[in-house]
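Following this line, the structures themselves.
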Structure 1
Amino acid sequence: MSPVRNPPASDASDQPGWQAAGSRLAASVVLGIETSCDDTAAAVVARGGAVRSSVVSSQVDLHAAYGGVVPELAGRAHLDLLVPVMHSALAEAGLGLAGLSGPPVDAVAATIGPGLIGSLLVGVGAAKALCLAWEVPFVAVNHLEGHLFAALLDHDDLTWPLVVLLVSGGHTILISMEGPGRYRLLGQTLDDAAGEAFDKVARFLGLGYPGGPAVEGAAASGDPEAYSLPRAMIDEGLDFSFSGLKTAVVNLVRKHPDASSEDVAASFQQAVVDVAVAKATRGARQVRAGGLCIGGGVAANGPLRMALQAAGEEMGIPVYLPSRAMCTDNAAMVAAAGLWQLEHLGASGLDTGPDPGLTLGVMP
């Protein structure tokens, strides 16, 4: 569970369109903290979207034996890992702890939800302690909004509005993003999230954990047309459903126990990709989007990225893909969202607590 350094998304000092000056509370450098699930992360982001450091310590090895995240173990691991991860992030950004020259950052942003309550408490508590010690503002960040900011760190030529497909282990939602802080919900999963389906199928096929990379790895040598699996609601609206697809995989393997795991994985993955791309492009046409974007852990999936890129080219609109390091949980996206929030909405109260069921605020 040693920290893994993600390469900075940008070293540029220019200011992308989303990072405007003229704010309620100016900040030049923000420390971000992310502990919503099983990744302990800290990052330093400067105004203009320059990622000066991004450190992530994964707990994959800790939870692999259980085939999924064990909340109690995740929270305890955050307690052990967060301080060294924060030290590493500050050091790699060329910043030390507070000294005679004052605090090393202008504010601290932390994920307050959604997520596992035990994990969230560790990050939020640490962030508030630093804010009190350094006498800097605290910014409470919605994890989902953080994912929406991930692509903004890698792209400064965005065309609004964007349709963002946010696909992760806990969420599958389609958002019309008219600008930072301005979101309209277009569709969401009615049952399982796409990432949850990947995890459950991987576990059933004995491919390992985490499920996303495991399925993608197996599918690379499989035939995506080997088996006909359902594409639920692919021609209906903008909502998603993956529960039936997961069940179909189970029934298929039970009926054909000699079925190649690689072919099953490839067929399953193709079904998810087909539905995701169909919904995203339909949403883009519906709102006349200036571009397509993707975020969340499943956004690191290669076939999904390629299919969405091809769909965008066919529609004649740009597709903004965050780097794979920015797709999975990280603190750079939290710091970026916190930087924007601080400058446009102000700081959060120190009485703001974690909310494991937090939803994304959308416009009416």
Structure 2
Amino acid sequence: MNGALANYLRKLLAAQTLGVLLALTALLQVLDLLDATSDILKRHLGVAGILHYTMLRTPVELSLSLPLAMLIGALFTYYTLARNHELIAIQAAGMHLGWMVKILLPVVMLFAALQFIVSDRVMPLAEGALNTWWNATALPGDDDDDAPKALWCHTDDGLVSFDRVSADGRHIDGLRIYRRNGEQQLSSRVSAASADWVQGHWQLHAAADLQLLDQHVARSVPSDQLWKTNLRPDDVLRLNLPQPHLSSTTLYGIVAGQRVGTRPPSYYRTSLYRSIAAPLGLLVMLLLALPATRAARRGGEGGGLLLAALAAGLGFVLADGLLTSLGEGDRVPPIVAAFTPLLLFGSGGLMLLRRYIVS
């Protein structure tokens, strides 16, 4: 398992996958910069701003590129071994295709660990830093069109809306808290001119309480109040993001009710399961690339087998994205949406492996 042949195969797959990963990431970065460069230069951030933006966007591009990089890297590896007749030598030495796949598993798990770390740890931090930097460098007139739009979220203290937030999410203007009674009827509304995050809680300024009683409405005199809630500054920053990238710890906190979310519970459950299933998808890509081992034969079917393997991998990505969307929209159970493509295409890859071992 750790001999010269095993090391050669692992280095070949690692080099091919890493090269494709860097190429795909660079391509996505160029496409992203074509859209963002004009906005960056308009803010007078210059080349330093472009480099800073590129650095913060790199984790997203890496996460998107990894599945396809593993598929294409495995295709190149298998095809290179077949074209150079190295597969014939391996099989003549009594080692079948299943042995070779087992030998390559450490490389796949290494890239799977990389994907989990990038998606689960690095990407949420980079996205938060990018959002903070983008808000802090906005020109004075950039947000005029967005001023009337209030942000809404559900907290453990009721429904909350606010007008504006600071670049770091620690200051809120125009805060309103809508509370309900045991019968889920609106019972009170707290309006605060502003709120600041101080030592783990929100300090409300000029907060007035409007209580709806049975026969009348009671109003309190505006005053400073302490507001304890599960809403945190990083939660505030991601409220206006269309699809925030969250760590598994944050997702679990939202599902358990300890953190604030603005989307349906099915969205966060699906994302939580996907954080587990996504790295395993790289193993599926390794199996779906197996037809490339037969692509160098004299039958003239090599190009068709390579295209079939590539189509299977792209079909896996498409099915995974489609079912993820259905799970996030509560059309199918989240656990089914997250693991069904993995099981279906993984079973297909194992059937290919068995077929090639027998033949």
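A short reminder: the numbers here are calculations on the coordinates, not readings from a lab. None of these values were measured; they are calculated from a predicted model. Cβ atoms are built from the backbone, for glycine too; each structure is taken alone.
Please compute FRET efficiency 1/(1 + (r/R0)^6) of positions 41 and 201 (r between Cβ atoms, R0 = 25 Å, to 0.05) for structures 1, 2 and give me the label with the greatest value. Present the calculation step by step, with values, prior to reporting the outcome.
Values: 1: 0.40; 2: 0.05.
Between 1, 2, the highest calculated value is found for 1.
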Where does the value -20000 come from, among 1, 2, when helix-only ellipticity at 222 nm (-39500 (n - 2.57) for each DSSP H run of 4 or more, over all residues; to 500) is the thing being computed?
2
If Rg and Dmax of the Cα atoms in Å, for residues 89-184 alone is calculated for 1, 2, the one returning 16.2, 47 is structure 1
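Please compute relative contact order in percent (Cα under 8 Å, 6 or more apart) for structures 1, 2 and give me the label with the greatest value. Could you put the intermediate results ahead of the total?
On the way: 1: 24; 2: 17.
Top value of relative contact order in percent (Cα under 8 Å, 6 or more apart) goes to structure 1.
semi-axes √(5λ) of the Cα gyration tensor in Å was computed and gave 35, 24, 16; which structure, 1, 2, did it come from?
On the way: 1: 35, 24, 16; 2: 52, 23, 15.
Matching structure: 1.
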When distance in nm of label points 7 Å out along Cα→Cβ at positions 33 and 313 is compared over structures 1, 2, which one is greatest?
1
